[in-house]
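Read the figures in this text as sums done on the coordinates, not as results from a lab. Here the structure is a predicted model, which means the values were calculated and not measured.
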Structure 1
Amino acid sequence: MEMAEKMRIVQACTGFPPDRQGGAENVVSCILSGLPRSEFHTTVLTRLWKTRLGADDVTQLATLPGEAMGYLTWGLAASAVVLRTRPDILHCHGLEGAVLCNSVRFGPQAKVMHVHNSLSREGDFLNSRRHRWGYELLSNACETADMVICPTSVVREDVINHIPSIKQQNVVVLPNPVEIGRPHSEAELSALRERWGLKGKKVILYFGKIKRTKGIEEMCQAYEKLGRKDEVKLVIAGAPTATDRFLAHMKEEYPDVVFTGRVEDPSIFYQISDLFCIYTAGFEGGETFAIALAQAMRHKVPVVCSDNPIFHEVTQDQAMFAPPHNPDELARVFEAALADQQGTRGMADRAFKIAAAEYAPQVFLTRLQSLYSSLV
């Protein structure tokens, strides 16, 4: 296929690794590196935060300090780029993507809004003027886009419920791509266990953002209630989102829990884990898919989840569930899962097959190409 015939894709997003890390950034990176270059000319348009990447296919726009001025300058500069390049598809992610989806009326042949944060949020979320503004931006972007991509059917229904006027046929489900990383040697795994005091212990792992809405404190409370706690270690891997006040509180309150801070390579932690736990109650924190959960499935790690419709969908019920906000019951499920290794191993094997069939990057990319073709 000649260069002129390539479909031109511009992805607009908040940041790009390693300048900024997160679930949405992982999706953007997968699309950029994974779409066949013989058929697609794919570029990324994003904000500059700290690290200038110097990549030809990633344009980082410097913005003025302050939240309002930052979004204003981003919207103006990014709109100018899109109007100049006139892509076939503008694929928008995050709040920066929503700003651009709202502001660009001409230029792209089609606009896609990719939902990474649910419109339903925790009870007092919309009490903040800043959060209400973000909610309106995302809602309007979904309404004006030619296609809205949701990672789960639960999130699709949430979008439709929040925006009754949206064309339901334009809201589609496309599960997120999940990388698994490289296998690590026994020497590397042994060194990791030694570093964090995990030798001879059963390991329960949480990996993700460190914030209150993720149910992390309730996980720690459940760990404290385990009958044979001295044989188990709870590892909380990840970095705080804004300030480290919550993390500092957790370290002081739960000294027996391992808090790793930011992790460069999560795959090595999955390879030493006996259980993975994610305990977000529902849409709190904007949960829409939980890539870390699917990564655990792809590593054949048995999973314990909160009784949450998103987690039921992602795991297809190949997990053990505990009611949210109930550390006593979560501790009971931990003990049952650790005691029944044969049962949890069979469940993990079935979950692995689901993840390999549904969440492998190539599966995601093949489905995305079909969606792009339906638009252009």
Structure 2
Amino acid sequence: MAISTELKYAKLGDLYLDPMNVRLGRSDAGSEVTQEEVLQLMTGWALDEIAVSFLESGGFWSYEPLLVTEEVLHGKKCLVVVEGNRRLATLKYLKRAFNGEKAPRKLVEIAKTGKAPPSLFTKIPYIQVGSREEIESFLGFRHVTGIKEWKAAEKAAFIARLIDKRKMSYNQVTRKIGSRVDTVRRNYISYRILLQMEDTLGIPQEQFEGRFSVMYLALRTQGVRKYLDIDIHADPKTARKPVPKPRLKDLANFALWLFGDGKRLPIFSDSRQVDNFGRILESKEAIKYLERSEEPSFEVALRTASGDEPEILRLIEKAADNIELALTRTHLYKKSKKIQSAVKRLGADANQLLDIFPAIRAELEKEGG
């Protein structure tokens, strides 16, 4: 059965939340998960925002129906919502709130503000599809590259499912979700590294998934790829185990520095430091420092790796650019006391800088006659 264009309607009790939803997280999703467990997992998904919209707009948005497929759950055929679980969970909790049953506090308060719109729980619009695979293109575009993006780990999990379970190539996934090959490949390899960490290390899973985006960014650096011996161009078969066995000890170190372990914090928290982290892992001395220190400092490791040089270069070049720009109009303000003071400060700083580089001072003096 292809994706239908016919709009259908169902009662709330006839629609089931998707226990395989990637947004639930790998440790919580699964066909054996009950509907009540799924609903509990979704309590923190800002359902109150949707509830307010339902009540203010007078009901469900028929122009954006749920996407539903028929699957077997717990031994019986059910209409499982593949796209629109957040809206369905909101309706389920909102109905409980109106009935005086247990529901999240915010939804209970919202229910007190008025009556439920007619047919809100009895006429829910949906479109039926033959299988969840038939709408993966839609989900991929919408949540991986589109306007309602999933979190980084959720995107990677979706891409990995297409490759591992559907046996799709990087190019096929790229065409399906409208992304780029290098982006798809790096997402897949990052996700497979995540699974390797989970299988071989004792670090809590939530720490991995919470900072997955940092690992994804780190994988673009030469230092990280070299330290873990990762082939960023590996095909899916090779990339199922991105980090070779001889480097699993290094993977443990990498995970500890990047994610922490419950006792120790990550060595950096700002994703803008990812490139510097890569520079650190290119330095043997910096790696030795990180490995032997019980509480390593990112700044010390960066200095050990001579990581200050790019930053110092950036600061000096920026200062030179600003001075060149100022010189185009400074002559118009020769009598300005403020500008004279700033020039004096600049001259003193430049003089100190030239003391560090006497050969450059001599060269400039020679050029000046």
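Figure out for me which of the structures 1, 2 the number -13000 belongs to, where helix-only ellipticity at 222 nm (-39500 (n - 2.57) for each DSSP H run of 4 or more, over all residues; to 500) was derived from the coordinates. Matching structure: 1. Computing semi-axes √(5λ) of the Cα gyration tensor in Å across structures 1, 2 gives 53, 29, 20 for structure 2.
Please compute mean projected area of the Cα convex hull in nm², for residues 170-281 alone for structures 1, 2 and give me the label with the greatest value.
Details: 1: 8.8; 2: 6.9.
Once mean projected area of the Cα convex hull in nm², for residues 170-281 alone is worked out for each structure, 1 has the highest.
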